[in-house]
Structure I
Amino acid sequence: MVHGIRKMHGFRLHATDDELGHVEDWYFDDEKWVVRYLVVKTGFWFLGKEVLISPHSVTAVDWEKRTVDVSLTRAQVEESPDIDTHQPISRRKEREFHLYYNVPAYWGGLGLWGHEMVPDGRPLEAEAAEQTGCEPEDEHLRSVREVIGYRLHAVDGDIAQVNDFLFEDQTWALRFLQAPLTGRGGGRALVIPPKLVDHVVWSRTQVAVNASREQLLSAPALEKGETTVDRDFETRLFTHYTTHPYWVSEEAERE
């Protein structure tokens, strides 16, 4: 199922033995457009400090009760490597995090999660642990909340502002950017596959896409208040942009 990720903001995080805090933000990598970490603002027990939780540790998300269950104890989180969520996160820090929690690294491999397509929570194997030290130090993690408000720039000019991401709750992949239209748009929201994104100008808070304003305006869109899409909508959207759906491309990569 594909959901608007901002709906998860404020969800309470439940460890196996206690409550940890609430979801404050998400870090995604700007190469594969997948959420790599939830940023959790802890309670008074940890002085309100922000910590990272990998989707590998998430066991359930209850959209009605607004909760996220994780397979960790409060002590594990309290003793985890110190990571400043207000600074760029290096690959070295990520390695420390993955080794501490004993979960596989997501970098390397053709899948969305290393050699896999979903974060399955399997423990890190010794061979994989050695390989985590062989990756480049480039920083590709970005804050979802940082990108909210970025201008969506078509090939012939600005058209809207990004106000959400639609993500798949099994893979944690950001499947679409959402950008509401103002004025004559009547509250409708553009839905943009990351495949259309040519580049992001971080210094200018701009997302440039390989489509004209006319192409974007004539594409299937969400009505005001809608934050989920089904496979029929996705199929019509990819047909409009004459590009392969993500499920076809990812299936081909696995073969």
Structure II
Amino acid sequence: MKTRRIVGRNFEIAVIWADRLKFTAHAHDEYVLSCNISGNEKLILDGKRLEAPEKFTTLYNPGQIQSGDGTECILSIYLEPDFFIKEELSSNSVIYEKPIVGDDDLWRKFVSLVSIVFDRDNNEIAEEKLYQILDLSMSRYTYNSFLPTRNTCDKRIKRVKELLLSRLADQVSLDEISGELGLDKLGLLRMFVKAEGIPPITWQRVKRIEEARRLLKTGISASDTAYRTGFYDQSHLTRWFGRAYGISPARFMRG
């Protein structure tokens, strides 16, 4: 069995894979949101026999007793019991109504998170995607209504952009943005995605790539460009630049 993890302040994201994964009966104090990326899982939850096919998501509340057998690759999100209240996503405890859901929208968001877990510099983007998963799962599968999102406005969007552009070479977190602007993280994400079509950290990465293109065009080396735009190294810049423009920085500089 192999595992890759991202550990945040009050959450953990793990990708686990093997020829066949088997989990004996156990309980978590946390919320556990998992998606079967590959394989069909037969499980027992609080004494009931259930099945979670490939692409299905399981939504476990704290304290539920579970066991599983059969899945090959699973992505799990672990949240502290008071996560939703501390993060101001809900005014009281959240209860997931359905333990197993077949939701293509939710599955796609989990899949997009898998590759992020393997990218060492993407903790901020991982948290962004985590909140998108929570937003969707809470709105569709919980009993509790959560706190209303603050009204969006152009002025706040502008402030977020100014902050991200002023720190273009830095790894800015959602905590920092929401803290400086007085927004809860879920409200921030909803507001920004509604206005720009993508989350704020992703938007900043797009701007970093655009700035890298501008610097390369002036003749600045790829290694210096990577440093100035906040990429870990030249190979990291090359990967993201290639995804955006279809060519490497070196080839771009050659014209």
Structure III
Amino acid sequence: MQIAHVAEFDDLLTRLFVPLARLAMGRGFGFRDVVDPLKRAFLIVAQEREGKQTDSRLSLATGLQRRDVVRLRADGLAPREPSSPARIVSDWLRQHSVDGRPTPLPRLGPAPSFEALARAVRQDVHPRTLLDLLVEAGTVRVADDTVELLSRAYAPGRGSSEQLAYLADNLHDHGAAAVANVLDGPRFFDRAAHYSGLTFAQAEALGRIYEAKQMNVLQVVGERAAGMQGDGPVRVRFGGYGYWEEGE
């Protein structure tokens, strides 16, 4: 039974790692490049579970060699800050909306303005740099020195560092929700519909239907969240995805 259990878990991890291996190899990274991030992930989880611990106890908890624990802890294990453009959009919707609709903001000047909003999110990045990212992504437009929010979500350019940050944030939270449901019992909504025997055209047609409905749901949630206080300690993420490929 134990052998079967180990084999089952091995198959599970292999399936989970395949998309990550595809991403790494697609960006020119090999196995050696992903070893340290995997070790770092084990350390992060061990510190979450064990609290502040010695290097030796973390080594025992993770199975890592003590010298790796010392080195990685010295490098720092702090999580990356959320995407700055995404935070600007979120804060804009929460702070500057009327009847659920975002209000245009002056580009410069004291609050309420885009400049003030951007500086509240990142003081070490010039507001113009953040504005250019949002304009390039089609999230905002600028006319007569006024900035208008066009989308309730920031969609970064293909292959950009911002898109990779989004990928990490979304997969992390989806994975965290699914794992929590397995380890702690059902807590977070996690459902999917899957079918086979379709053509690519049929799959794309279903994808368009799902995307339209999903965007409506996200808009409703966004409008409700914008009307909430927004100063509590809890962050949330709701999302959806669609995927199709040839195969069973």
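Rule-based calculations on the coordinates, nothing more; no lab input. Note that the structure is a prediction, hence the values are computed from the model and not measured. Cβ atoms are built from the backbone, for glycine too; each structure is taken alone.
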Can you say which of I, II, III returns 2.6 when distance in nm of label points 7 Å out along Cα→Cβ at positions 190 and 222 is computed?
III
Upon calculation of FRET efficiency 1/(1 + (r/R0)^6) of positions 182 and 238 (r between Cβ atoms, R0 = 25 Å, to 0.05) from the atomic coordinates, which of the structures I, II, III produces 0.45?
I
Could you tell me which structure in I, II, III was used to calculate helix-only ellipticity at 222 nm (-39500 (n - 2.57) for each DSSP H run of 4 or more, over all residues; to 500) as -5000?
I
Tell me which structure, out of I, II, III, gives 2.1 once distance in nm of label points 7 Å out along Cα→Cβ at positions 86 and 158 is calculated.
III
